[in-house]
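Rule-based calculations on the coordinates, nothing more; no lab input. Because the structure is predicted, anything quoted here is derived from the model rather than measured. Cβ atoms are built from the backbone, for glycine too; each structure is taken alone.
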Structure 1
Amino acid sequence: MSIVALAGGVGAARFLRGLVRVVDPAELTVVANTGDDIRLHGLHVSPDLDTITYTLGGGVHPAQGWGRDGETTAVATELRDRYGRPAWFTLGDRDLATHLVRTEILAGGGTLSEATDVIAAAWGLEFRLVPMTDDPVATRIRTTDGRTLHFQEWWVGERAVPPVADVWLEGAAGARPAPGVLEAIAAADVVVLCPSNPVVSIGTILAVPGIRPALRRACVVGVSPIVAGAVVRGMADRLLPATGTDVSALAVARSYADFLDGWVVDRADEDAAAPLRQLGLAVAVTDTVMTTPDVAASVAGAALGLATAPAT
C-alpha cells in the first residue's frame, strides 16, 4: 500500500510515529513543509524536516517535541555573549551538525532534496522524506501594525503575540514541487494530511503550484488539528482568522473540500460528524490527542480506514 503524508513539524511527527506502525515504512513518502526554513548565522535551518527526522530517528527532545535530546547551547551562548549576535532563535550544539551538513551540500550546488536524503540516511529513516520544494520560499506574516516578518521572527522572536493581518508563502508562484513529489501523489493509494497547521504547514505545501491539483486526482484523508475549537499545540488559532477560516474541525475540512475524501475528528467534535458527511466526506470519530505512539497508531489506522469507507 503506497502512502504519501503531507506534514508540518511536531504534530505531524507525533502522528508519523503511529503511521509507521500500521504501514510498511518503505511504502511511505513524507512531504514536509519548508516555508518555515530560515538562514541563521549563515546556516540553512529546516525546522519541520529536522523535527520529523529527529522524532522518527529517535533523537528528539522528549519534552519539547522538537530539537535534540541531551542538547547544550555553548555555541549559541558564545555567539550572544561574546559576539553580540542575535539570540532570538537558539541553535543547539548537536543540532548545528545537521545544519552544517545541509548548508555544505547546498553551497556545493546540491539541492535541499539531496541534503535531506543524506541527513535522513544518517538517521536511519526507513521512509522517504522529501521537502515540498527545492526552491527558496518563505512564509511571511503581516501584522496588524503593518510590519512584515518571517514566520520564525513572528512565532519564535515575538512569541506569536502581534495580531496577524495576512499570511502568505513568498516565492510560491515560482516554486516547483521537489523531484518525485507529484509522482508519489499520483502513485499513492492514499494521501494523508497530518494534523498540522492548516495555514503555515499544510497550507504552504498546497501553495506550491501543482500539488493541490494533484490531490484532486488522489484519495485524500486527514486528521483534524483542531479539537473542541482549540489547537492541540502551535498557533493555528492565531492564523486561521487571518485567512477567513473559523477555528474548528469543520471549517478546516471545508478549506480542503476540493480534494478531501475523509476526515478524522476528536470525540470532542462528534457534533461535526453530520455536517462533515453532508459535505460528502467519510468521517471517523476517535481520540486524536496523541499522547503516546500507541494512540498515534490508532489515529493513523482510523485515517487509513477512511480511504475505503463510504461517505455516508
Structure 2
Amino acid sequence: MPHESSQRMPRVAVVTPVFNKIALTLRFLESFTRVDYSPRTIIIVDDGSTDNTREILAEQFPEVIVLRGDGNLWWSGCTNRGVRRALEMGHDYVLTINNDVIVRPDFLSRLVATARAHPRSLVGARINFLEEPGKIWAVGASAHWDTDLVMQCNCQGGQEDDIVPRLHDPSPVQALTGCGALIPASCYREVGFYDDRWFPQYHGDSEFALRAARHGYRIFVDLKAVVFNNSHNTSSETNIFSRRSPWFWRPLLGLRLRHCPRRRMVGNLRAYGAWFFQQVRLQTRRAIKKILPRWLLPASST
C-alpha cells in the first residue's frame, strides 16, 4: 500500500448497481477480497434481479449491504440509492464501480492516496480490457462536440506499454466513467447526485464529472490504479429510443444542452438534429422490413 500518514484512514463506500448476472457479481466480490484497503463498505444495489442475487449474496458475502430496487432504477438511480446510504453512514468517499470488472489488489489504496494528495478532486482508475489485459479501455473520457456520441473514452485500444509512459500520473482528464471513480462525499453534497431522468443508464457518470468540474473539482486518472473491464458486457444496442443503448437520444441531447460551449451550441444542435432524424429514418426502415412481407419491399439497388 502506498505510504499514508498516521491520520485516520478515510472510509470508502463501494457502490455497485446490479441486475441479474450473479456470476459476474460473485467474481467481482471475490476479486475485492484481495483489495488491500480495509476501511471500506460494499453496497450492492440490486435493481429487481430474478436470479436470486440477494439470497446468494446473503449466503456467500453476508458482510455486503444489499439494497433493493424495483427494476426501474437503471445505473444512475441505483448508484444514487447507494450513494445516499453511504452518506447516511458517514463515509468519506464513494467508489462507483460496476460488477463486470476484476480489480488489482492495490487499486483502491492508490486511488485514496491520490485523492488525499489532491483535495477537491475526483480520481478514476485506469481501465484495461479484461480479455486483453495489456490493452487500454479508458483513461478517463473527453467531450468531442463535433461527433455524434460526444463523450468518448481516452486512449481506447492503445497498448499500455506505449500509452502510459507518455502520460503524466495522475493524468488530468475531462470526465470519468462510473467504473472505478473515487468521489468525495462532500462533492455529492455540493454538486448533487446523478441525473437519473436525463441520464438513466449511460453518460450520467460523465455528466456528473463535468458538473463537478464547474464547481471547481479537478478530474484525474491514477494510471497505476487498474481495473479490468469485461467489454463484452457493454451494450452494443444502437436503438436511439432505448435506455439500454449508449446512443439513447436523451443523454446525448442533455450533454449538449448543459455542457456544450456556447459558441458551438447552434452548430452542434443542428448537427445533432440531422443525426437524430437520420437515425429515425433508419430505424423506421428496419421496423417496416420486419413487418412487411418480403415481396412488398422495394428491390435494393446494386
Subject >> Ranking 1, 2 by mean count of other Cβ atoms within 10 Å over residues 55-62, the structure that comes out highest >> reply: 1
Original post:
When mean count of other Cβ atoms within 10 Å over residues 79-86 is calculated for each of the structures 1, 2, which structure yields the highest value?
Top reply: 2
Original post:
Between structures 1, 2, where is FRET efficiency 1/(1 + (r/R0)^6) of positions 15 and 287 (r between Cβ atoms, R0 = 25 Å, to 0.05) highest?
Top reply: 1
**OP:** Have a look at 1, 2 and say which one yields 34, 24, 19 for semi-axes √(5λ) of the Cα gyration tensor in Å, as calculated.
**Re:** 2
